[in-house]
1. Tell me which of 1, 2 gives 4.0 when you compute distance in nm of label points 7 Å out along Cα→Cβ at positions 118 and 238.
2. Going by mean count of other Cβ atoms within 10 Å over residues 566-573, which of structures 1, 2 comes out largest?
3. Given 1.7 as the derived value for distance in nm of label points 7 Å out along Cα→Cβ at positions 590 and 630, which of the supplied structures 1, 2 does it correspond to?
4. Identify the structure, out of 1, 2, from whose coordinates distance in nm of label points 7 Å out along Cα→Cβ at positions 486 and 534 was calculated to give 6.9.
5. Say we calculate FRET efficiency 1/(1 + (r/R0)^6) of positions 294 and 646 (r between Cβ atoms, R0 = 35 Å, to 0.05) for every structure; which of 1, 2 gives the highest result?
6. For mean count of other Cβ atoms within 10 Å over residues 502-509, which structure out of 1, 2 has the highest calculated value?
7. So Cα Rg over 2.2 N^0.38 Å, for residues 190-573 alone, computed for just one structure, reads 1.10; which one of 1, 2 is that?
Structure 1
């Protein structure tokens, strides 16, 4: 009764102050750096999908979720709301009708100011039929405000080994990059929530050439991507042409886009959302489909999706030396770097034809509490994939074709969410992931997730929850907890126990390990945050017995061992005023394995400052110190960058790193970003290795980006 009265009072006040179907507040750009640190960031890992995370959150900012039409799956996809908050929002909407303003969220149970502040940049409140009065599709595209072109340039100022003149070695010229050290990007996109998205991207990495050779699939820049997506055309819910992403169930077969996995957010990121077909505009060159996809509303509670994709991917093709071999030509695997800088990298460019087709049929009950789906994915390669004849590769995918089928479910009962997906692939391998999320009270959330992936389970575009980078050869149990004991305090923790039933690379026996994290966060004000995070990971890894005994590695059998890593992170963020923000970050880790019982360690200390000088100029800077004993104790430190860009350098050795960013609003249509970064090493005469090596102890990077809004 009290909640209903509060909602009536807030709604009445807003009705007097605002139009009933207008966006009644100015959305400020999201603080993606703070949000990443607060919710998702891991430490001491290069497996964090920062670019996917950044890209997905940016898409939500550019095309925000309409709280008046969003489904349960839409709200889950945002990853910022727990199941109880989603349920109370849907119930409020059902009882009271459309929201009048985002500020009405304050009257809904479970929506405190901290939660509302997190989601504000990514949501909107619009009429449920807002697109009907905006004219034809082409008129809406022409008038759309979310319409911008990005031009970006970046370069390392020092000369790297790959750009020096080639020399002769044993009568042959040494390998060098064929292109210039300039990295360039052109990106355009115009889009509107639940209506349309149109865009393209062209990128040239440092060392790559600008080549116009359409017959060879080269159109100036090395990487070219384009898409056109329309949505909500009656029974046609989505039609995508060009490059797109797919996500269904728990991502066991199809999971493109954001997959956070384990991190400081111990509850909401466990379950995936059936987001279906989405536009692709990222710069990752191997996580998308190219072709067409469509979703149709077959019945009020049933949707069906079909898709087909064909593209050429990078691979090193080899000829079989055995005349009796099953395949005359094969490849040992796909190449995912996306770099085409040297003659050998160019020789592997787009050498393998990949054709993927399939679909999904999903049922969602009228109240949205029950969802069931079935997915099928068939993949065909033009040349067979044959892994190297190592023992750990015994169960890896081989051949030209793979068929995978799955069923998925999710069910909401009161404050509990049950979800899961089970799949089988060609060869009989099974994979399954099942979880339970529970709101045990207004201040306690818990999670349990169990997964099992056979050594011969093959899913080529899947990315469900796992310790491995792929869903294969793993069994595990994850327990997560989040407690808000008193206002302004939050404690998050998880424990993950996993086992690898078969051998892995650098693990010559079935092994097991664990991963545990605890974070204590304190928010004294709306604009300040302090947290301390501790993490421990125990992972199996073969001992370097040959090095210990000074023996020939080829004559020594590897012995199973373990590597223990312990990490600590302290982070503080505060807004001194509306113009000045300060951030301090201290992270440290230590490492010990069975080869060397002595601890090796590393740390990084970073101080950030951001100052909004006026409406036309914003300045951001960081100064940091780092000291890491070796590459294994390197420190990954998330950095702020120009809009749409991500920077997470790995710091090791001893030295300092600093950067500065100027965001300049030239006029209403154009914004310019300028970024300068400098890393200075101590006791080091060479930076990096191979073709990326720099003679000296200094590395400087410059970056400039111009956004033109139409």
Structure 2
């Protein structure tokens, strides 16, 4: 049952790995006819696909050799086609970097945990430029609980629906069936005392709870201190004054979870799972502009926002004479609680006093506000062996529902002049506006892996989605894998993908106000303010046409290599519009979110790995961005021109592995035109290329104890934040640090 479960729990890898593995798997199946042997072949295909065309796999052993400091995005970023960026190319919230696949931006990366969507970041208000003050959704599972992480890129990711235009990251958790316990400790100490240290401890307890029941319980506490406000050097601004830019904020994770699995009947399992996480920040002074102002300085070291995430789910896995199935129903609740922040002008999204405590008519105290987001996700997937046009195939039929329900009484508090309120049909007084919003998405899809002959595997797919907000979206796709020989394989793929507008963009009651500086520029001059931007319930879904062609070699001496060219045409991008609705007005100019933009993203990604004798293994991969350009000529996101990752493993003994790794990041080009206003920046600063080197050792002390230790940023390369807005130097890379991890199982 373990093999069956491993295959079905991973909703993302099945079809892709089949594309690689079906060319050889049928030959083995014909030799024995034993279903168990065929399942083992699938697992072998997964292992071979650790760096395959369009898919990467990070194993438990990888996480042991290079332990995560705080967030698994640190490891995912080292896969081909992957980087970390902010939500947009504005550079704002630069240290809140998230997983960005193939330059499509974090909002187009779908995060899954055990195949189920994670959508908590959608509770964070999206500002006019597309920024969210969020760490993303990759840090809800402690690294020690992870069995593997699958990264799906390109056309094959399109079948997973909204938000997967760039790719999919599926975090697969451990599911022990025999009784076991595990305790983990991790400590990371930066050499620079102004950088935040990390301490993490967690436990896992699992095993039988009766004849037909198994259980799993885990707990985790992970704390990374915030950086000191003095870490980044002051910068002279245009007014002849010095600005200090904020460094990385800290974070405290508290996670607990339970899983009960009932072996209902042979070939049928039912899960009941509940997880709870509290993720709070340790404020480091960040503001929309990146500088530490007076209000921000007073809060440094305090908790200014916290996210509560609860999930309750049930999952059924079935094995039948005619095929296999996996179905789930999940409720995800996020309470996004933050100190109140400004809603207009320069104070927007910056923490400001919002309570008059002494009755003088002036706000002089802070308070917390909460946005509540409920996500309901349901999915059923059936995998059926069948013949299509006389060819053996495995066809997947699936249906999926996602519902988003938000209660937001705080982001809608900007007032609206009476004449404009009448024009757009919403109350002028925020107290009279509807505080709840929702949208529903229902999708159906079919995908078939067809063994056309001994060398060619075709994977046609078609997905149809209907939303009550934007209507219909069709997502056809075709992937083809051809084996020229036992060593050489080629893959071609093309698919359409989409992304739903978020509830902030759709909500007509969400009013953005600028005091003037955020008004559009026309013919080199800024329009007079104030200007208003409203949510737009008539938005259409964003769309992209993703294509790729790749070739892979797997041959003698353990050599595994691949090279892929990818090209994405991104259309219907949603942005703050430039069409003024109250034509002729010279103040309170009214705009809306609009489907307005196009972009083209293209690049190369590849990998090479080989064994160097009996005791050494070498692996390297790269990403080269050929083009990442919106229709105004500006970059879609702030990703390096190229990235190279390299790892050398020395298997010193059977129990000791020493790993030397390095990552080289190319230049990051800064935007020269503001996407929300059209302002042309006079001076822009790109980020120069830099290299980070790590050294670590992993010692399996005995069957139940393991120690990992090492040095990150071995050469202590200094990468600091020196700007925001028209600057690409908007984030910090941590300096030299020392770590040790202890893990004990029983």
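1. Going label by label, the one that fits is 2.
2. Details: 1: 18.8; 2: 21.2.
Once mean count of other Cβ atoms within 10 Å over residues 566-573 is worked out for each structure, 2 has the highest.
3. Details: 1: 1.7; 2: 2.5.
The value was obtained from structure 1.
4. On the way: 1: 2.1; 2: 6.9.
Of the structures listed, the value fits 2.
5. On the way: 1: 0.65; 2: 0.20.
Top value of FRET efficiency 1/(1 + (r/R0)^6) of positions 294 and 646 (r between Cβ atoms, R0 = 35 Å, to 0.05) goes to structure 1.
6. Values: 1: 17.1; 2: 22.8.
Once mean count of other Cβ atoms within 10 Å over residues 502-509 is worked out for each structure, 2 has the highest.
7. Numbers: 1: 1.10; 2: 1.27.
Label of the source structure: 1.
All of the numbers you see were taken from the coordinates with simple rules; none came from a lab. A quick note: this is a predicted structure, and the numbers were derived from the prediction, not measured. Cβ atoms are built from the backbone, for glycine too; each structure is taken alone.
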